[in-house]
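Below are structures written as structure tokens.
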Structure 1
Amino acid sequence: MNPLHYPVTDRSRIRLFAGRGSNEKAAIHEVIDSALYGVVSYVVDGQPFATPTMVWREGDHLYWHGSAGSRMLKHLAAGADVCINFTHLDGFVLSRLASAHTLNYRSVMVYGATEPVDSLEDRMEQLQRFLASRFPGRWEEIKQPSLHELKSILMVRMRIQEGSLKRRAGPPADGLPIFGGEALYGQACWAGEIPLGVVAYPGRPAARLKEEVTTPAYVETFAGHMGLRTPGEQVGPPPPARVKVLEAQMAAKEVRRIRMQAMAPEQLPAMEAGTHARVSVVLRDGTRDFRPYTVVEVDSQRRWFAIAVLKEAEGRGGSVYLHDRVQPGDELEIEAFPNEFPIVPSTRSAILVAGGIGVTPIVAIARELKARGIGFAVHYTARGEATAAYRGELAAMGGEAYRFYDTAREGSSRMPLQEVLGAPVAGRHVYVCGPASLVDAVVEAALAQGYPPECVHHELFKAPPPKSTDRPVKVDLTRSGTRLEVAPGTSILDAVLAAGVYVPHSCKRGECGECAVKVAAGSVSHRDRFLTPEQRGGGLACICVSWSDGDAITLNL
């Protein structure tokens, strides 16, 4: 038996969307401890009852108490099988399909048999523990119960024999095959999330408090202590910011620079070099979506920022929309993205390598390094000078340390990576962005030159394509009992998500590590840029890009 997990039988096994479930003790305890109450379910004379009750935990035991006249407590004190549910509601989810509306939630169900807490000392200790879990320090202030008062209550406890946690988070799953797939996006109606949260208001004092009594810290900090909201606090992610397009001009062939001004709020979120902004676009099929673009430059007062967009005629239409339809004066929405390509604080000098539209974060990093007085060299490769955005600015900033490699020229030589990188120097970092072939070559060359892995940084704009040798793979998910067959061109992550099994994820390019899962069986072709050799050797794989070397793979999902 695993001491970190509760056992699972038919009554506690999660069947539908099993990938959202867990029987890990730590995860279950976190939901219980942050809940304000639990619903205790039991049967009396063949009649089921469900009673909301304040419940607290000590180890694997749950406790609750009340009046000695309580029918529930009288029944449970004699011993009974009980199920207790604890649920946090995080949002209402509106789908384009009537039957697919749902909730975002975290819910725990635990099972066990009750027994009385007869010892008055134990009752006293548990009352103190209950108050300490909610209001630290209050026990010393209140009138503590006498033996007579302790005898006038009933207290029961239940050892958790089985338990399971299920959670749902995120937007509606309208794109999943079971809900109609891509066709459902053609439904002309609003879909999304309405975030929910429990709000704790400032403490309201009772009448006739002693003159010297002030509001205690455990009242002022109750919301934070219990993970609740306070009035006016944002629930869920912040809403998109409104921006107005100030200007749009071509920065190079097929590359359009778009400068946008903040409207509501009037100041943009903080954006560092390398940050992405998710910009609202309209795709070819007429649906709205957000696409991430590097913030190439930002006003020091955070009133405007600029992106540079490569027009991809074969894409889904987001870049075409920003090229052909967006004009100065138009209003858009943006969402700030975490910075996945930051300048590392230990950087004392840098080698910057850009390929094609990969120049956008590189020019932003170059500006910031210049402002900090940190020396750098720039090596920029593109198919023709006309396609190379920001070439002049990089040349001006880099001076003699700037090199441009025109791959469209007949007889042009490849970037001499050994010469470009040179020998490692303390404090020198390498930053590379561009197509996968360039990124791979620079990373491999830097490591071969002796650069420590923590000094080599990279970013892709797209996930690497499948290899010509990739074959369909059978994917078994041990915890959910699901078997999938995934064809090359669809990532294992997307196939698992489409099956209703939730996996944390972010970049889908193999760079953030959020989708790393344990491989229980099968050989893996690792294609991520996040996991260390030790982590790969320990059985982890980033399933957004990795594939199987064989015909089957088993994941701990």
Structure 2
Amino acid sequence: MVSAVPDLVTPADDVSPDLVHGAFSDHGPWQVDPDAMPWRSVVPTIRQTIAAQVPELIAPGRIPAGSRFVEVVGRVGGALALWTATGRRKGGSASTADLSRRLRLAAEILGPTFIKLGQIISSGQGVFPKELVDEFVKCRDQVPAEPFDVVRQVVERDLGRRLEDVFVEFDRKPLAAASIAQVHRAVLADDLAGGGREVVVKVQRPRVSELVHQDIRVMAWVAPYLIGRIPVSSLANPPALVEVFAETITEELDFRLEAQNMLDVARSLRELNQTAYVIPRPHPTLVTRRVLVMERLSGFSFDDVDGITEAGVDTHAIVRTSMIGFLEGAMIHGVFHGDLHGGNLFVQPDGRTALFDFGITGRLTEPKRQAFLRLLMSGMMSDVKGQLAAIRDLGALPPDTDLDQVFDDLGLSEAPLDPTQLTPDELITELQKFVKQLLGYGARLPKELMLFVKNLMFVDAAIGALAPDLDLFGEVTHIATHFATNHGQRLVNEMGVASGSFEVDLTSFKDSLGVDRSLDQVTYADLQARRELIGRRMSDHHSEQKRRFPFSRRR
């Protein structure tokens, strides 16, 4: 929940006065006045209704009726059968890659719901196997646009007016088309707020809501049968993945929730004085379940490193803004953008980062927000037991977990093994042992933690692209100092840690990276070189195994 802060800095005279409400552009096409946005009144009811729907959608035991069930089971089952007959014998990474390709092809044939699932998986580096992530990245640009006549029907039905009465211009070709919706450039009619200004119109695909509900029921029925049968589940086992997916995608089906998410994240960033972010303004009145009109912002793609650099933008500052803004939103206000990837961010010429697509937004209950804060600060103080307790309180471990036993069983009091010094067989054995132990404790990956980890993986990739020479140890120290300086009283109240007594200890952070504890500095480039070394050794190991045992079959 976003808390109110009474002493917000008053905007300067030469910028929009609505900056008091959020981190928006300096000169908006209209003014944001939350109390004057009629669509906001139904948002709490919508959230309650959706939350009540999810358990029913994923209820075990029921067999979904209809041809959709037959189609989904046939496509997924066919992919698994072909992999079992041919791809499984390849072993190792090649086997996983083969299965990933077959699942991706099945998802594309099955349509928007499964493509959306693939898109979520594609941004889960570190959560899902690399082969699965790399394959599902292809789902990001595989969705054909709806015909313009269909778009017109949705817009006119939801807004209750002819399209030409609302927009004096409306591009027939979309700027982008995704699984749930597509976006079009338009110009507002003069009699509306922001009249004559360019906007972006997000339009939901017709019948997608009905199809999503059908598909979730099918997924929930199929998922338990996939446990232990495919090598791509890890801790995000199929039923848990379906539950997380159901919780996220059902919220995306009502654009009034997304518009409210935009306001809440913008408010949080403003209260935290994170002025290096810009959130587009949702329109005061043109927001419905299937249509969202918003301010149009532009800039460099987050992947356009050359363009950003040539514009004279400090790439190190962009990375620092991303890290601190994302962490503060979660730890202090309990709200954060839940789907960071290159397509959802623009870097503006002045160095500010514009955020888009708030359909997936992390929202933490107060206990979970405090758990996230304890997780961050315990990590910075190398308090491993404190980290375990925070992970438990986030729902990743059962409430009655014996943390002392976990601490001892996982050997967390000892320096970790250096993965670059292990043979591939030893590394595989250690990873399997670790995962097996966690599963034995009932470990799972709850929605909020999964979104948080996904975002951390994006930040990791952003550092690699924009600031590979960044000293990671120095940045962690900088973040810790920022929290201690700006949120000292909160640390006292919620963690019992006085800001004056707070000391950064990077031991556990170094352990998580698998580097020597005696190192004083590690850049992202150094870390990536270690990862590539491990990857090459694993690949060479699989190739050697295949050469020595060409006819063996994994069982």
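Throughout, read-outs are computed from the coordinates displayed, never taken from laboratory work. Predicted, not measured: the structure shown is a model, and the values here were computed from it. Cβ atoms are built from the backbone, for glycine too; each structure is taken alone.
In this comparison of 1, 2, the computed figure 3.8 for distance in nm of label points 7 Å out along Cα→Cβ at positions 222 and 470 is attributed to 2. A value of 20.8, 66 was derived for Rg and Dmax of the Cα atoms in Å, for residues 30-237 alone; which structure in 1, 2 was it taken from? Value 20.8, 66 for Rg and Dmax of the Cα atoms in Å, for residues 30-237 alone corresponds to 2 out of 1, 2.
Out of 1, 2, choose the structure whose coordinates give distance in nm of label points 7 Å out along Cα→Cβ at positions 46 and 390 equal to 3.3 when calculated. Of the structures listed, the value fits 2. Computing relative contact order in percent (Cα under 8 Å, 6 or more apart) gives 10 for which of 1, 2? Going through each structure in turn, the value belongs to 1.
Thinking of 1, 2, which structure, once volume of the Cα convex hull per residue in Å³, for residues 198-525 alone is computed, gives back 160? Going label by label, the one that fits is 2. Comparing volume of the Cα convex hull per residue in Å³ across structures 1, 2, the highest value is found for 1.
Computing mean count of other Cβ atoms within 10 Å over residues 246-253 gives 22.2 for which of 1, 2? Of the structures listed, the value fits 2.
Quick one: helix-only ellipticity at 222 nm (-39500 (n - 2.57) for each DSSP H run of 4 or more, over all residues; to 500) came out at -5000 when computed from one of 1, 2, so which one is it? Write out the running numbers ahead of the final one.
On the way: 1: -5000; 2: -15500.
The correct label is 1.
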